[in-house]
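Take a look at the structures below.
What follows draws every value from the coordinates through simple rules; no lab data is involved. Keep in mind the model is a prediction, meaning the values are calculated, not measured. Cβ atoms are built from the backbone, for glycine too; each structure is taken alone.
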Structure 1
Amino acid sequence: MEQVKKSQPISLAEVKDILGKEDVEKMDQIQRWTYDYVTKFAKIDAKSAKKIRQDLKKECGLTEDEATEIVNIMPSSLAELRAFTFGWKKLILAETLEKILKILKGN
């Protein structure tokens, strides 16, 4: 069994990209379920997901986890974004929420 060398959050799109390079017939059951899930729910490609995640961290001060969650959901309205970020343990200013939406819509 391989030892985990590094752990970091990645988007569904990036998981799809990684698993997409493998032969589906050689995947174990969990890998197949995961690949099926990300194929259905990844909303953008891996390259775009990485760029958006970096932009959200840099321009909006989000953590890696927060940026990854936003990329996975890709909210399209301020109401949807507010509902999503409401559970976070910090206040997100309206101007920051607007900036997040602008980044999401620009990519």
Structure 2
Amino acid sequence: MKINHKTVNSALYISLSGELDENAAAYAREFLEALFERSAAKKVVMDLSSLTFMDSTGIGVLIGRFKKLKGRGIPVMIANPSKTADKILTLSGLYELMPKIIY
């Protein structure tokens, strides 16, 4: 799992690449929590175009971060999901919480 990020204007763009599964979940949670604590972003965009695998643990990571940010009034969007990620996100109904955008 590799996580890159940048802030443009008031948006925090996060790119997740590799596998978001049980092995990577703790790292992803800790990294994202620390990033959100330092950020003054008004919205978060999670780019999943380079995600090669995601299981239910990965969905839990995304939902947990969504809930924390929602409590602060910060919307979260999923951008450019890979075919693999898109399938599991569609089946799980996660797009109803975090809308999918393509750019």
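Couple of notes before you dig in:
- The greatest value of FRET efficiency 1/(1 + (r/R0)^6) of positions 47 and 87 (r between Cβ atoms, R0 = 35 Å, to 0.05) among structures 1, 2 is that of 2.
- Mean count of other Cβ atoms within 10 Å over residues 15-22 derived as 18.5 - corresponding label from 1, 2: 2
- Among 1, 2, structure where helix-only ellipticity at 222 nm (-39500 (n - 2.57) for each DSSP H run of 4 or more, over all residues; to 500) as derived comes to -13500: 2
- Answer label among 1, 2 for the case where mean count of other Cβ atoms within 10 Å over residues 23-30, calculated from the coordinates, equals 15.2: 2
- Origin of the value 11.0, 30, where Rg and Dmax of the Cα atoms in Å, for residues 31-78 alone was derived from one of 1, 2: 2
- With Cα Rg over 2.2 N^0.38 Å derived as 1.18, matching label from 1, 2: 1
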